[in-house]
Structure 1
Amino acid sequence: MTGRIFTADHHVYDLPQPLAWTVTHTGSVPCDSYSMTVLYEADMAPVLRLAAGFAAIEAGQTVLRGIVDEYTVDLDEDGLRATIMGRGYAARLLDNESRPVTYQSATLEEIIRCHVTPYGITCDAVAPVWANSVYTVASGCSQWKALDNFCRTYGGFSPRFARDGKLLAVPETQTRRLAVGEGAPVLSCSFRENHYGVLTEVLVIDKTRGVSYSVENPDMIQKGGQCRRVVYTPGQSTWAAMRYTGEYQIEQSRQDESEVTICLPGSFLAFPGDRLDLDLPRLGLNGTFRVAEAENDFSQDRGAVVTLKAKELE
């Protein structure tokens, strides 16, 4: 693993061989993140003070691009060490607030041009999505939320970031698969199902037009759940947008309903969006899951370990 620093005055510096590192991929929010610990050298001081960007490079491939949030220099019985920490490029959109703006029949390309490109983020893949109604970015909304809300409302998908830091504003089409069976060297595995907060119904009300629409979650209703939310939408809401709002609220509430966490030796075995095929009869796990988060850790004592968090596919 090589850690590469990009300074605010446009210089590039490769860090010494790391003692330990962590690279976590989510592809979305919460952001990708990283930390890297190296032996500290005196000539690193001016570099760290101006450190703005970071790249993690494994076997010649960039596995993460992001920003530098923090660094520390520590002295103890083990010597001098420096640790650099930060987040992926989604942080640039989360950290910047949009001004209030209303669009008429906006396209996704227009949203990206106004809310993404000014922050140094490139986008090679843009879905042909446009708003068939008024799209409003409210006061206090982050640039990420302005983009994400548009993609979810009119495209039915969430944008995400590739490992090289480029924005992917298209539906997910990842087909890479990782199979884990009884013979695999599983270090640990757990399965959790949590019904708390999972909505059974969302009642969407447009007070301006005096109409309402109810969306139900039949799976949770069959399990005996009873949790309703009432959502008020701004004026000029279409029936499609109102229905989407209800479905979106239910889907969001189900994000953490069930989750598998599995730890394996190695690193970068899977990334968010990949499929995880599990066949672990002892845990009663047999099926295909979507990888939501991949945390890759390395230390000289333990070696490389990857922890995957995966959600059950519908």
Structure 2
Amino acid sequence: MEAYSVLLYYIYSPIENVVEYRDIHHQFCLDHNLLGRIIVAPEGLNGTVSGKKEDCEAYMEWVKADPRFTKVDFKVEQHEGHAFKKLYVRIKKEIVHSELPVDPLKKTGVHLEPADFKKMMHDEDVVLVDMRSNYEHMVGRFKNAVTFDMENLRELPEHMHEIEHLKNKKVITYCTGGIKCEKASAYLLDQGFENVYQLHGGIIKYGLEEGGEDFDGKCYVFDGRLTTDVNKINPEVISKCHICGTQSDRMVNCANPECNEHVPICESCGVKMEGACSEECRTHPKKRAYDGTGYYQRNTEGYNPEVAARTRKNTKKLHIVEDLGLEQ
């Protein structure tokens, strides 16, 4: 069986020619049979891709060869095949949608390497703050971490009152791969927190380099796996099946696309409910066919690389307007 890799990375580094670079980046991925999701934004890159080991190695070398991205930190996991079914390379306003009024290139929390994080995380004057969405920390999180009931990072300002009393503590933020914490930690500093840190490389890097000790459950990931193991030292299942209540860290997206809730559902209930989170969703006329994984590929909208290649000279302005969501 051929070896496959799953890459997770981001880098804040200005990109002026986003349309041109998006097209070049997309073509490289096509030429090397890579699948996944890549965001190109004026502030940098954010990507997670899968492919054969040699193709992923070529991709990492190619990205780092660009002077703008030499410092990118790739998190590399092994997998039995592709973790994605399609390839998307899209232009967005931000590499992680936050709308927070901060610039990580000017100010952000102190980066802690996984080994330093492991040594520091249990100090009595340290508080861990999870910057991920509620469905992510539902299935896995660090012991005693503060979590927020938020759908995305844009909602962080609404939850600041929950940690206002921790300004005299050392606050360590963490997320899946580190990208959310670049802006979240910067925002905490902007709000008057003085001792702010972030886990460099996030949960994934901590698991790869330090064994994931004291991370309970699994880490939610945005590919066909849905979750990945992190803790090889003292693992513990913390989530329960949304249907029957038994312990389960098997995460699914509800088969009803109008619901699309991210919830843990055990394999037995997944089959019984046909991938739906409720009887109402199971009988919904738009319910998607359940293939046993609970992962559904989003429909491609907007950018079409083949059409773009034929019409690039005349439609650059149109691409910018569509992808960045700007008004003409």
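Annotations
- Source structure (of 1, 2) for mean count of other Cβ atoms within 10 Å over residues 80-87, computed value 19.1: 1
- Identity of the structure behind 2.2 (criterion: distance in nm of label points 7 Å out along Cα→Cβ at positions 96 and 248, calculated), options 1, 2: 1
- Percent of Cα pairs over 36 Å apart from the coordinates reads 20; which among 1, 2: 2
- Source structure (of 1, 2) for distance in nm of label points 7 Å out along Cα→Cβ at positions 144 and 256, computed value 4.1: 2
- Which of 1, 2 yields -8500 [helix-only ellipticity at 222 nm (-39500 (n - 2.57) for each DSSP H run of 4 or more, over all residues; to 500), calculated]: 2
Laboratory data are not the source of any read-out in this text; all were calculated from the coordinates shown. Remember, predicted model here, so these are calculated numbers, not experimental data. Cβ atoms are built from the backbone, for glycine too; each structure is taken alone.
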